[in-house]
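Take a look at the structures below.
Every number in this text was worked out from the coordinates using simple rules, so none of it is lab data. Since we're looking at a predicted model, the values are computed, not measured. Cβ atoms are built from the backbone, for glycine too; each structure is taken alone.
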Structure P
Amino acid sequence: MQLEAALRPWARILKQDALALYLAARHPRTPWLAKLIIAGVVAYALSPVDLIPDFIPVLGYLDDLILLPLGISLAIKMLPSELLHECRERASVVFAEGKPVSRLAGFMIMSLWTAALLALGWSLLPR
């Protein structure tokens, strides 16, 4: 339980950075390739659906601690530093008011998982 308590604040910071990236993606000074990478990272981070649900002790934060940092660090390297700083400040204000949720991203992730499961099931059917 101590590990989970230590990981929880870090996961929250990662999600806050994901919101900052979302704000950066909507900014006109953001390069188009960074916008593409940011779209994938933000959709996953703000989705109400995780690969591993957060209520599972320790493992629930595993996806937040591996997938999100990789995507976030890649996107951050592509942004001008002053733009990133501005977006992080705006994101901290939004998180102070409550955690945002993207229902569209949740729908998209659920659709992808459903399609993957259907494809797996189809491939296992006898011919």
Structure Q
Amino acid sequence: MRLPRKHSMTRRDEFARVRTTGQAKAGRFVILSTLPEPALVGIRTGFITTKRSAKKAHDRNLLRRRFRSMIQLHAPGFADMNRYVVTIARPGAAAATYAELEADWLRQAKRLGLFGPQPSRP
């Protein structure tokens, strides 16, 4: 399934607002930022892959495809769908496997509380 264009962040002011007023958690390979927005209908995502994260355009495109796949797979489980989510690739992300990237992304998403409260263990 393809991530529809209406779920993509394209304007610079959206990215800046998430950065200044949202929450962010940094992992080994990704920085995940989020900002709840009640006026949104659904999730809006953005991906930042700079030359510091991967020198070759091919690798930056691969990172964006992997991040898009993670959003498609895990976003339906978010507790609140009306939010902005920005994923920033850190240096070394291009050398990581998909499983490593996904584990790091999920760890940061749980730290930000995107999946809601976790049930307590007995």
Structure R
Amino acid sequence: MKPKDGPTVCDITMIHEETLETVRGGLTGEGALRKMAEMFKVLNDPTRLKIINALLLSEMCVCDIAAVMSMTQPSISHHLKVMRQSELIKYRRDGKMVYYSLDDEHIGLLFQIGLEHAQEQR
């Protein structure tokens, strides 16, 4: 259980060199962090999360996604474009139809972990 109110800063300044060395040696590179931040920015939209939720259940075309979400095809297409550019989803063409699916299993895991965290009782 988290304390409701507690100190947010130390009462004294003391640098722990061993800790600094360990942490600095293990920090993720700036390029990867930028890519992660962009991905989380794209995921920071309930409509896009709902699209991911739907694509977890089935590969779908724009028409079906629009019908499930009760939105227009142009609006869904805009969201899909943003998600495609961030490599969250991919598509395949079958004749005149274009079907969307999650880019890889990591996207589903991100969704599931986020959902579990959001549903935690505290």
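Structures P, Q, R were shown, and helix-only ellipticity at 222 nm (-39500 (n - 2.57) for each DSSP H run of 4 or more, over all residues; to 500) at -24500 was computed from P.
Here volume of the Cα convex hull per residue in Å³ was derived from just one of the structures P, Q, R, and that gives 129; the source is P. With mean count of other Cβ atoms within 10 Å over residues 11-18 computed over the structures P, Q, R, the top value is the one for P, the highest of the group.
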